[in-house]
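The structures considered in this document are given below.
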Structure I
Amino acid sequence: MEAAAGSAQALKKTEIDLEVAEKAVDTAAVKYDRDGDQHYDVISAFIKSMRGSDVDASLHWLARMLVAGEDPRFIARRLMIFASEDIGMADPTALQTAVAVAQTVQLVGLPEAQLNLAHGVVHCATTAPKSNAVTMAIGAATSDVRAGKTGAVPPALRDAHYAGAKRHGHGDGYVYPHNETAGVAEQQYAPDDLVGTDYYQPTERGAERAIAERLPKLRRVIRGED
């Protein structure tokens with residue numbers, strides 16, 4: 001009845017008729033399903049709409065969650081994850097925006113924080129080019145580690161600050177990049193069995209385009225291939 005009364009007010013009606021009752025059922029279903037399947041379906045639709053750059057659908061799902069009483073901090077957390085998972089270095093400012101939104105949600109709270117959440121959603125859905133290169137990179141690196149491809153830390157990279165470290169060759173041959181003209185030096189940073197492995201594969205979208213141009217040059221210098 002409370003939901004029906006709210007629907008009647010929204011429709012500027014003074015009686016609860018079939019139309020109002022139907023809307024009340026919809027409202028109640030959203031409002032009281034925070035721990036059910038619909039909760040997970042809606043957040044899934046929210047993420048996939050932003051990934052697909054459909055800002056209008058993204059805002060709809062955001063509104064659905066807010067009207068249903070979803071914790072705005074949960075939505076803000078999903079935005080922060082999305083900024084790295086689906087945008088990454090294609091627009092590094094997306095994560096900054098998402099973090100700012102999360103901080104603002106904490107400081108301001110609802111109802112005003114819905115403006116900040118909408119701000120973040122619009123940025124992620126429209127301004128930011130999409131890339132999952134960061135996601136794929138850490139996934140591939142993690143898979144190798146779990147498969148046992150760990151290897152020893154190269155001697156030049158080992159900690160040489162404690163007493164006796166030098167006797168074990170720790171730090172021997174380390175080239176300090178800042179002393180190099182270009183700030184990059186030929187050096188082995190990966191374990192022996194992972195030398196030459198490329199985890200991060202930037203796309204040609206957004207800011208990653210510049211990284212895609214620069215990264216092969218960096219790898220050639222580091223690996224002594226120039």
Structure II
Amino acid sequence: MASSATPAELVVENVVKEYLTPTEPLRVLAGVSFSLRRGENLAILGPSGSGKSTLLSILGTLEPPTSGRLTLSRENPFQLAEADLAEFRLENIGFVFQEHHLLPQCTVLENVLVPFLADGVATTDDQHRAAELLGRVGLAQRLRHRPAELSGGERQRVAIARALVREPTLILADEPTGNLDRSTAESVGRLLLELQAERNAILVVVTHSEPLAKLLSRRMELDSGRLVPTGPIGFPTA
């Protein structure tokens with residue numbers, strides 16, 4: 001775990017998110033604040049409709065907060081121009097979803113190389129990095145296979161490799177084990193944590209799964225639009 005003297009890389013300050021309705025604004029997030037340093041991880045629990053996916057979208061810079069502030073690596077991404085924001089997201093954030101979203105016509109290796117296509121073409125070094133990472137997730141013999149030839153757990157391992165291949169500062173996972181059986185879910189969850197720790201990245205997981213949440217060192221719950229601590233471990237807000 002990161003030292004308490006290490007500056008926080010992800011800082012979320014009083015984030016509010018509202019959506020306009022015909023009557024009055026619908027407030028989904030009502031002042032969310034927390035911070036994470038490199039090497040730390042957080043599970044966010046809450047029922048459907050509690051705002052977990054909305055918070056994840058804001059953390060991933062996919063939509064802005066109504067008010068409040070977010071900084072990642074000491075930069076407020078929502079102050080960037082659209083093209084710069086897209087580049088910032090690509091360089092700093094990796095996403096793992098419940099649905100693996102692999103391209104069916106592409107091989108395992110090609111799917112992991114997709115994040116490099118924004119640069120025009122994957123270099124030889126990029127390909128070596130992707131192949132090495134696939135070996136790390138136990139798929140060294142599957143590089144030329146297509147998603148339909150893989151199990152659900154293997155497809156999710158490909159998705160994890162794709163999220164990590166550009167070595168992001170922040171990894172965001174939305175129900176990453178939601179479609180897997182219990183044994184495979186635990187294996188994938190532990191692998192995600194191992195890779196996050198090895199790369200000294202930040203990991204935020206939103207999930208309904210108590211077993212997955214208990215693998216992470218910090219746990220909070222969204223309640224009435226606010227994050228509250230849960231479990232035995234306290235959580236710093238700054």
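29 is what came out when relative contact order in percent (Cα under 8 Å, 6 or more apart) was calculated for one structure; which of I, II is it? Going label by label, the one that fits is II.
With helix-only ellipticity at 222 nm (-39500 (n - 2.57) for each DSSP H run of 4 or more, over all residues; to 500) derived from the coordinates and found to be -9500, which of I, II does the value describe? This value belongs to structure II. When distance in nm of label points 7 Å out along Cα→Cβ at positions 177 and 193 is computed for each of I, II, which one produces 2.6? Derived from the structure labelled I. Consider the structures I, II: one of them gives 0.95 for FRET efficiency 1/(1 + (r/R0)^6) of positions 57 and 153 (r between Cβ atoms, R0 = 41 Å, to 0.05) as calculated from the coordinates. Say which. The read-out comes from structure II.
Between structures I, II, the calculation of distance in nm of label points 7 Å out along Cα→Cβ at positions 105 and 161 yields its largest number for I.
Structures compared: I, II; top value of mean count of other Cβ atoms within 10 Å over residues 41-48, i.e. the largest, recorded for II. Among candidates I, II, the computation of log10 I(q)/I(0) by the Debye sum over Cα atoms at q = 0.07, 0.08, 0.10 Å⁻¹ that gave -0.40, -0.49, -0.67 used structure I.
When FRET efficiency 1/(1 + (r/R0)^6) of positions 9 and 185 (r between Cβ atoms, R0 = 25 Å, to 0.05) is calculated for each of structures I, II, structure II gives the greatest result.
Throughout, read-outs are computed from the coordinates displayed, never taken from laboratory work. All values reported here derive from a predicted model rather than from experimental measurement. Cβ atoms are built from the backbone, for glycine too; each structure is taken alone.
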